Structure I
Amino acid sequence: MKPRRLIGIFCAAAAVAGAGVFLWDRTLGPSTAQTAPPQPPLVTVATPLVKQVTDFDEFTGRFEPTATVEIRPRVSGYLTEINFSDGQIVESGQALFVIDRRPYETALAQAEAQLSGAKAQLTFAEADERRSQQLVKTSNIAVATHEQRVQTRRAAQAALQSAEAAVSRARLDLDFTEVRSPVRGRVSNRRVDLGNLVVGDGASTVLTTVVAQDRLYFVFDISEGDLLARRRAPGASARDALGLGVQARHDGESDWPRAGKLDFLDNRLQAGSGTIRARATFENADGALTPGQFGRIRLPRGPAYEAVMIPETAVMNDQYKKVALVLDDKNVVRQRQLTLGPVQPGGLIIVRSGVGAGDRVVVNGLMQAKPNQPARPQPGSIEADDKPLS
């Protein structure tokens, strides 16, 4: 091949190669070189909410009446009146049943007559003693006769006292023919109908029951661990907390509308269950609580304190740990291990340690934020919600 022709072939190949390099440089080269790095993810940050809170311990228990009375007759007889409707509210001292009064009125009249006779006997014996006392001084009667009249006066005086006691007993029996409620409360249904014979004294018949409702007990059990934790809490009394203000609710209530006081703590732990019985008293003037009803009670664990709170949604699980993400002063995401307290209203939770009042906590964009990587913060806020816990 001629040299001049070889030179032409080489020049053509060089031209094709140069065009390819030019095309590559115009398409891929400049595009890749000018691509900007990806921006850090956008996250919402807020400082924790600091608020005065009180920690509570909650327990389940039952509302019980402060008084439960079985209405029984004290005297025997036939029922002549029933002065209540089943299930109504009765007042203290209200006559619920009336037993036939006539036999007891007769017994009272007889006792009063015997009392009058005893008074007459005593009057005669006292006069006779005075006469004998004058006569014995002049030796007109024997000393033994005078002493006999003194004893007669004493016997008449004792008979009078016995007659007075018999009248009191007869009047008491007559009063007992009206069977009254000793407390204000709701009466149950009657167990005996009109005309039936009811028996008093030791074998008395149960006529009905009355339970007090204006004030109720809340009875619950505290475990040994909870009891020790309460007594070790800062500001707690080393002794029991009788008189402590508590709150309660029944199952149909979402907040804690009822305020009461702890008024009883038993004197020992139960060996089988490891619990101790406690009791609080609550007013029930509105009648919303029913004896025997289940409910919940909460007791303050200690005095109020400044608590650091963040949303529950800002807390993540890292294996067995609870963590939150915060931004440092260079907007780099850092992971903090948390020690948490109880949940608060509005979806907030108390943080015992791990996050401080001045930290910027990531509250939104948690899925995009990566620990030890930068992020773009936008301001947010953590608001207190006064809605109660359900």
Structure II
Amino acid sequence: MTFPVIGVVGGGQLARMMAPAAVALGFELRVLAEAPDVSAVSAVAQAPVGDYRDLDTLRRFARGVDVLTFDHEHVPTEHLQTLIAEGVNVQPRPDALINAQDKLVMRAAIAKLGLPNPAWAAVSSVADIVAFGDANGWPVVLKMPRGGYDGKGVKMLDDAAEAAAAADWFTAMSPLLVEAKVAFSRELSALVARTPGGEAKAWPVAESIQVDGVCDEVIAPAPGLPADVEAAAEAAALRIAEAFGVTGVMAAELFETPGAGAGYLVNELAMRPHNTGHWTMDGSVTGQFEQHLRAVLDLPLGATGALGDIVVMKNFLGGANADLFSAYPAALAAEPTVKVHSYGKSVRPGRKIGHVNVVGSAGDTVDDVRARATTVASIIRDGAAPAASTSTREGQR
């Protein structure tokens, strides 16, 4: 029996975290890395450096792999279509991936499915933004359709004067996406996986907490989520995956809107393992990275149930402590039940460099589990335990 070879375009932390799952299943993982020092390079045996925007580089990398998948969504669609025409097994396919690459395409596709979007429009001038704001109410959210992530490429505009100050965005990209600012109670993540053969499974809907536009914490299952909203959000994510022909893991990021419409609105899509799914690595029967590999190979999917009533994922970003390992003795001693995942990155202020997972025990409250996760993440980040948690719900990205 020959075990498959999986090629991953992109050498970030998502590719790095696919490696243990591949090793456990006996698969070979190869990574097309952006540079020799990116996160995944130290975790895989073969990580050639190359430009994912160059078709010949992609062709060379794809030779000898059984399936080509992704750490990010930025590979040019036309290159993927060429590779498919040349016989490369690309998963997910570019017709699905485009909905994560281009927010305007995604908004139109979600509307066609009849699922709840915020009010939105494609705009090509300041006058278009002003007309939208006057019609739908201020403030509005201006987004670059391509390339934005973690709050980048997003601008909140309070009035027509601020819209005029955003005119230079049209020199970088046009049209842009403008959306009505959503009045939401919190952000949710509906994570699913689907195979080319059409099998699909969903994890429990989780709550995600953002700080400065970056995912800070995830709580699964989302505490206190009404059963009808949970069912609708899960059904929406599965419907999107089926309608778009998604393969692999897909995260549907949602706004919870109590008392309005379906109780949620679609925010964004990601067609790969996602930060809001990191809790599944230690808190679910099947983690998202193993499930992604199963899915793109068209293997039967694993069970997705949570391993505890409360699971918390807490990111740690670059902070005061430049030597992360020096903090491990204190961090691991402080909370022995916490699982630490470090991404092998150098420390830079605000850079996402790792996360911790905690599965709650009997009798734990959500606040108990959050506090344990925050303690360990803070010791690693700053070299000291926190005085208090600073996580808040905010942001339309």
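Out of I, II, which has the highest value for FRET efficiency 1/(1 + (r/R0)^6) of positions 200 and 352 (r between Cβ atoms, R0 = 30 Å, to 0.05)?
Values: I: 0.00; II: 0.60.
Structure II comes out on top.
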query = Given that mean count of other Cβ atoms within 10 Å over residues 264-271, derived from a single structure, equals 11.4, which label among I, II identifies that structure?
reply = I
query = Which one of I, II has percent of Cα pairs over 19 Å apart, for residues 104-231 alone, as calculated from the coordinates, equal to 72?
reply = I
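Given structures I, II, which gives the highest value for relative contact order in percent (Cα under 8 Å, 6 or more apart)?
Values: I: 26; II: 14.
If we compare relative contact order in percent (Cα under 8 Å, 6 or more apart) over I, II, the biggest value is for I.
With Cα extents along the principal axes in Å, for residues 184-367 alone derived from the coordinates and found to be 48, 41, 34, which of I, II does the value describe?
Values: I: 93, 34, 29; II: 48, 41, 34.
Of the options listed, only II reproduces it.
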message = Ranked on distance in nm of label points 7 Å out along Cα→Cβ at positions 128 and 280, which label among I, II comes first with the largest value?
response = I
note = If Rg and Dmax of the Cα atoms in Å is calculated for I, II, the one returning 46.6, 198 is structure I
Comparison of I, II by FRET efficiency 1/(1 + (r/R0)^6) of positions 256 and 344 (r between Cβ atoms, R0 = 35 Å, to 0.05) - largest value held by = I
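Each value in this text was obtained by applying a stated rule to the coordinates, not by laboratory testing. Here the structure is a predicted model, which is why all the values come from computation and not from measurement. Cβ atoms are built from the backbone, for glycine too; each structure is taken alone.
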